[in-house]
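Every read-out reported here was derived from the displayed coordinates using simple, explicitly stated rules and does not represent laboratory data. Model, not experiment: these values are computed from the prediction. Cβ atoms are built from the backbone, for glycine too; each structure is taken alone.
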Structure 1
């Protein structure tokens, strides 16, 4: 009589390699930091034990499901066309690939957050990454996914969050504008419903208040089209404006396009800044702030895959100014 040998587990690999379980997971998933020595030990141990993750990443440690859901809140399905979302999905897919997990992208209407409940009722959903997160969405995360959910944006007592420190990035740009002599600074904000965008707005308000300057705000939506409309509004309401802070690079590029159409010189008459440092920002000499979207999305996916996010934790990636000719 023979006894079937049980398949090697991740814990077995970590024990034989002499590393922590999380280190072994990072090495085998191909993401996150691990020293060259640790990587070699883990790979040698995995080969020796014949370790092979099952098609569903062992169902995210004894859970169920075969795919990770990326749920993006927005006022319309056009939010899925944003290059930001493309980068998030690409990074999440790369993190999931070594585990045999698929990735599904879904728009959740801002006025119908309950759609998230129907989506997560599907037992094939093994984990959840929220994007453009609202409080309403956080409240709808089911109990079974509490340890398998991460938010890119705001979090809650039960859902950890990871995001860019856009407050410090925006503050650095406003300080740069002030140091260069700009005193009539307008901000094209993000939509009011997006709580994480409020951090940038509050940083702008705080710095101008401390400098004894008036705040001037126009509501935007991260698009170039709205940036063009915002620039027209700025010129009409405040013709003495000498700087415009865009909530995103797309917004700023729309602003610049409209200013030039109105024969306003950038940066001589009005300096313009963005946020994100997309590839087009370099090509157009746009002053902006860095935003490592792929790293942030990878961190969120890793939290879900390792099923070990700290409830209520918040991780902020730093943002640094990238100074070019537009400001």
Structure 2
């Protein structure tokens, strides 16, 4: 008697149970998502705030903001155990009350833990909980949550499997909904593929939303193309948006009156634009850089009033806080 053994290659993700092939839809794209393809046109420029709840609960918002102020008042290792405990308690309470800013910060705490020293450690890293919050935001259609899930898939953490294609599908969807971080990710992909115009379009989308890294990238491009006046203006805008890299660039510029390695023609152009060694301006940009290291959430909407570009005259100065704008009155929004 001859027994034939039939060997059948199963499709990836399939199993043979009870005599039937059962295919598992592992890493399937969510409804409304599509695979990112470099050959496709870039997404239209959208704004992330349009996809967030228009009004925030004032009580939860205030609890979150006050906790974040303490959190951003020092480098993390400088916080006391009492300060760290209170921050975690208040952010958690604001998150429970539904504030999405608090939920995003709480997700960050879960991802990295909170308290870097034995003396102020209050939370171990629990990336699964951070991903759970991001998933809640993604299910609500919020761009930041969709982007954060993409990062989880690209790195394979928090109970999320590594899946490069799925990660980029999430980045694409987040960019379509206006996430500046996702727009910058797509810009990098387009730039690497030689699609310079599409890369710049994505960077400008992020820039129009006040994204500091986008301002810095546009300034660097302007410098390379010898558009120095545009570059200086873009660095200034980047400082308003919270970019410490832009602050460092202007600090260095006013240290010498030109950038290191500048040619004689470039030095002459800087002088024509009114740029020269300016110790006071250099000092102010250095102070702003240091402030951003501690508090990357700081935004300097009044920068041009306290630190105008030449030929503007410098007014009095008591520190980077002079350039911050007071919170608007009325119900808090995103």
Structure 3
């Protein structure tokens, strides 16, 4: 199989992946809210990031929420409870912040059905040292559902709005894990040492506070390609993404790795002079930190595989989340 054919096949699978297609659902929020809202003191709060960054004194309060996939809640409730806390903590970390506390909204047919959800949430709360301080609980629902919201704080922000042409795209991932047996999730968390989990969460706040990184995103259910699209859309840029540089763990094929949601995974857009320092800090934590692309002017994401290249997305004609600069 030639590189051109393989790249075309990978692109076709990525275009119809649910992780990317579901990002279009965010347009329903963008259509009603616009690009930003105003805080109580009329300061603009940009929308479309991992968290809302609300100016507060000499820093920012970070506010976010995640709803859990109903299928996961039904089939693996303990893991769903764990993920509900973990993904919110990851969103805070992605913006250069530190988590303060979470609250949950839980619906269940019975206390017995709610038990594994609670067990997973409490386990993650203890592992990440982030308390659950309240929320809403119902055990008289015809179905099970779970969402969690989080509050954090940052002094220096990492946002999705500041990518610049010439930036190097870095993928930061904890490879010390395994793929979930049913879902596209790379689990480097539930069996990990707590000190390692907490130390790794300090990486992005430290990079932000040192002035090494101001742009990035948590790698979400859209995988690395979907996350790149979201970053480019809010920054109003294009990029060339080298799929050959996105090395999967041993025993994992490239396509499922491209579609996977890692428990610790971030996409950073950094100035070239900062790459070596960031890689050094990642490697000291035994984290993989690879250059996988370059930010460009324009509005296209081009995928590359060896000598083959393919225009995958053009924001000038096709929105993803809808949270794009006004000139698009």
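Structure notes:
- Which of 1, 2, 3 yields 1.15 [Cα Rg over 2.2 N^0.38 Å, calculated]: 1
- At a computed 17 (relative contact order in percent (Cα under 8 Å, 6 or more apart)), which of 1, 2, 3: 1
- In this comparison of 1, 2, 3, the computed figure -10000 for helix-only ellipticity at 222 nm (-39500 (n - 2.57) for each DSSP H run of 4 or more, over all residues; to 500) is attributed to 3.
- Answer label among 1, 2, 3 for the case where distance in nm of label points 7 Å out along Cα→Cβ at positions 196 and 212, calculated from the coordinates, equals 3.8: 1
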